[in-house]
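Asks: Next up: the structures, one after another.
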Structure P
Amino acid sequence: MKRLFVAICLVTTLLFAGVVSATTITGTLSVTASVPDSCTVSSATLAFGNYSIFAGDLDSDAEVTVRCTISTSYRIDLDNGLYYSGSARKMINGSYLLAYELYKDVARLMVWGSGPDGESGTGTGVNESHTVYGRIPGSQSVGVGSYSDTVMITVNY
């Protein structure tokens, strides 16, 4: 019995010898990423509808949506469109031009342009809407038809 006990102890010692003598070491894994400033822009159509030469001003508005990374400062600039002349943006239909203007405020006092006339903001990581307020001044003598223009939106960040 004593021999059996000694044999069991010897076998047990040999089985656990590898476990007891094992060594553990640790290290680290560095993980990095960079998130650069970035923005996207989209817009709806600024649709004025029917303009009457006998009525007053015709107002409408549309949304410009900007999404920038958090804390990214940006400025939205609107150019003068394709048919700017004199001191006004214009839509065209054949040889007829229909003047209009774009504004940053609902009172339509601050023209939305570029540089200091642009609209500024700071990114929050989600879509941010900026309203463009449009106005076609009343009493313009123009021909019948559909008028259009294209205004370039530039987001500087």
Structure Q
Amino acid sequence: MVPGSLKAQFVHESVGGGSIARTRGTLVLNRSRAFRIDMRSPYRQRICNYRSGVDVVDDTAHMVVRYDVGGLLDLMQILKVAEHDRGNRYKSRYHGFRFLLWTNKKGEVVKLTFRDKRGATNTVRFSSIRYNKKPLPASRFQCRAPRSYRVVHGKV
């Protein structure tokens, strides 16, 4: 069953091109495709989706990078289309990407892996997971930035 919303702490590790990058933060996700990521380490950023776009608010650089991703990024859909593989592991295919998901005894996703377009292997580990039956209000997913921040349009 896909929850109405969830909140979790995460650690993301990307390995590729001879380097390892790690980020930490909090993820809040709604069944309606809305999500918000608050990264704490190694830098502070807020990432929020809005309709068909994603905003990355970088308070260090005083800028917002806006991406038009259409339906490309729907984290709940990755969960919805997952099929049992073996044990507590599930496979999911979404927009040409292959995901592996691991669950705990409660059926909560605790780890997700995928290979990105650059060939890096990405692993996301979740902890302190809280599922809610009902979706959270839309205001919870907004990333507001001061008007003085520069807005740049990024490419996916």
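Nothing in this text is a laboratory measurement; each read-out follows from the coordinates by a stated rule. Note that the structure is predicted; figures quoted are calculated from it, not measured. Cβ atoms are built from the backbone, for glycine too; each structure is taken alone.
Asks: Hey, helix-only ellipticity at 222 nm (-39500 (n - 2.57) for each DSSP H run of 4 or more, over all residues; to 500) derived from one of P, Q reads -4000; which structure?
Replies: On the way: P: -4000; Q: -1000.
Label of the originating structure: P.
Asks: P, Q: which one has mean count of other Cβ atoms within 10 Å over residues 31-38, as calculated, at 18.9?
Replies: Working: P: 6.9; Q: 18.9.
For mean count of other Cβ atoms within 10 Å over residues 31-38, the value 18.9 is produced by structure Q.
Asks: With distance in nm of label points 7 Å out along Cα→Cβ at positions 119 and 135 derived from the coordinates and found to be 4.0, which of P, Q does the value describe? It would help to have the intermediate numbers written out before the result.
Replies: Details: P: 1.6; Q: 4.0.
Label of the source structure: Q.
Asks: Turning to a different aspect of this structure: Given a value of 25, 19, 15 for semi-axes √(5λ) of the Cα gyration tensor in Å, point me to the structure among P, Q it was derived from. Working shown, then result.
Replies: Details: P: 75, 16, 12; Q: 25, 19, 15.
The structure behind it is Q.
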